[in-house]
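Pasting the structures in now, so scroll down.
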Structure 1
Amino acid sequence: MLAVHWTPVSKTKNILNNGITKSKKGLYCFPLTGHKSLDRWWLYFFNQCGVRQRKKYNGIVFRIKQQDLPAYFGHWIGATNRDTFKKEITTVKQLGKEFKETIIWRLGEMIAQQANLGTDIYDYEKRNELYFKLAEQEINKSPRALADKLNDLDFMTFALKDYQVVLTHSIPADRIVKLIPQGDEFGRVQRLKKKYGT
């Protein structure tokens with residue numbers, strides 16, 4: 001699974017040379033989905049919610065490996081640097097399963113909302129059971145349903161926008177796959193355009 005870690009532009013050079021250093025509670029990142037605006041969701045959050053000073057960020061893309069675990073995957077509320085939370089995912093396969101089950105659960109939740117089902121169910125386990133059952137029925141009825149949802153930006157944003165992965169270990173520089181600029185172009189290209197008026 002590929003993931004992206006957003007860092008201020010001023011720290012990018014150091015990260016490319018020395019790798020991504022985990023914070024006290026771990027290394028925070030987001031599963032790379034291939035949907036440009038969703039992959040940048042944390043970037044928008046940092047710049048709009050007021051928790052951080054507005055900055056330019058670069059995304060550092062790397063592949064999650066077994067050596068990075070155990071990990072946390074879930075909603076960011078309750079899993080910040082100020083919180084105590086457990087990293088219960090111990091294998092990359094388990095992380096992939098959690099990711100898939102989150103998508104399926106959200107599909108069931110969306111179906112329930114559209115059909116006005118489960119509004120009287122307050123028990124968390126029973127609600128989970130309903131969502132998984134509805135999603136399974138939808139997938140059995142239309143085998144492409146899940147694949148179609150993975151390609152649907154609105155659904156994927158609904159499913160994952162508040163989620164994060166928190167790894168246990170730092171990522172060495174040689175594991176970095178690529179860099180994603182905050183905008184469509186790197187600063188060097190922008191400076192050249194400004195210089196030559198193009």
Structure 2
Amino acid sequence: MATPLTGQQIIDRFELYTDDTTDLSSDEELTLANDKLRLVYMEQPWEFLRRKKTGAVESDGKITVPTDFDELMENYSQDQNEPILKVIFIGSQRSPYYFVPMGQRNANQFSNVCWIDPLDGKINFAQSPGTGATYEFDYKTSPDDIAVGTYPKLPPEYHPMIVFLMLIDEEIIKKSEKARSNMQENAVQYQKYLKNLKLRDARFKLI
């Protein structure tokens with residue numbers, strides 16, 4: 001099993017590849033690492049960032065999304081095949097309430113629909129299931145930035161891809177002929193990691 005890399009170890013490896021000639025400070029290196037890590041998180045709704053949220057409908061008939069909420073994830077299919085719909089299951093019977101864009105809330109002919117209102121940051125219902133009703137839905141997390149002693153929320157074997165993304169920016173900063181050559185090589189290495197990570201993620205959806 002691959003050994004995970006802390007924020008400091010990512011910085012150390014970055015400095016090793018740059019022969020410690022980078023003009024960036026340690027704080028700037030960590031900021032760069034987090035900027036690149038967020039790009040990976042945003043690439044697609046990764047299965048490794050999927051979380052289940054359960055609870056009870058609040059007194060106002062709505063549900064507050066988690067603090068680490070990024071986006072909803074597909075968790076339901078009417079034919080029991082691969083999930084293609086985003087729903088929230090309500091009550092002991094797990095009745096599906098379908099998520100729709102807020103702009104479509106009045107155009108839907110069904111009452112069992114819900115949406116996220118950006119004004120209050122809550123899940124709203126066309127017809128409230130009632131205070132205290134239990135719920136469950138899946139969402140993609142938005143992980144916190146890494147610090148020198150914490151790890152990315154990536155599978156450990158893919159932590160080095162952050163270093164290659166950092167190196168691409170470093171080479172752009174240097175703007176030398178050798179830097180442009182290195183930039184292409186680092187981009188190739190990053191794309192290899194990204195392609196493999198996407199294949200890994202796809203396999204999890206088939207389990």
Structure 3
Amino acid sequence: MKTYTAVLHLKNKEPQKVFQLAGRVSTNLATNKDVYPEPDPPLQTLDKEIENLNIALKAKDGTKQKNQAIIDQVEVVHGMLKSEVIYVNKIAQGDKALILFSGFDCNYDATTHDIPGKALIKRVEDGSTACSAKIYVGALPEADRYKVEITTTPADPVSWTTVLDFGSLNKIEIRDLTRGQEIYIRVTGGNTHGWGISSESVAFIPR
């Protein structure tokens with residue numbers, strides 16, 4: 001399907017550019033509540049992290065500690081913008097005007113965009129801490145993030161709970177599981193255009 005898409009035109013995570021884009025998106029979403037009534041993440045949460053980034057930028061004094069604080073906060077805000085892009089694309093449904101209302105840039109050439117195919121869990125093993133699980137997944141060409149869901153009753157479709165969002169292929173680990181309780185795990189690959197097809201579920205017992 002050929003559609004227009006909201007995009008994150010940030011080739012690198014330059015702090016000032018991330019701060020400016022986040023501010024613009026927050027302002028536009030707030031102005032266009034009739035189009036975007038329930039931003040995800042909520043604007044209150046986004047605004048708080050934008051302000052934290054602003055504080056970090058103002059406190060910059062060249063020290064390694066302050067520089068690292070900026071880098072860490074840029075990661076937080078950038079991650080939230082990724083979530084907002086997904087939300088905007090879900091609401092806009094390819095409408096260029098609605099996308100521009102959000103404050104995000106729009107790809108001006110309508111092109112074909114693919115969401116990832118079906119994910120495949122290769123294996124699950126004990127994680128780096130007690131009651132955790134490390135999940136190895138086959139790479140999906142179109143995916144730049146992975147979502148992990150768990151349940152104790154896999155036959156019940158509404159019982160699945162998301163425990164990890166935006167996991168990278170090299171680090172898919174879930175923690176704080178219940179020792180000795182058998183759970184079922186499934187993984188879904190996604191990108192800014194949406195989530196693909198969930199993997200087959202795999203049983204695991206945390207230790």
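A short reminder: the numbers here are calculations on the coordinates, not readings from a lab. None of these values were measured; they are calculated from a predicted model. Cβ atoms are built from the backbone, for glycine too; each structure is taken alone.
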Could you tell me which structure in 1, 2, 3 was used to calculate distance in nm of label points 7 Å out along Cα→Cβ at positions 46 and 62 as 3.6?
-> 3
Comparing relative contact order in percent (Cα under 8 Å, 6 or more apart) across structures 1, 2, 3, the largest value goes to 1
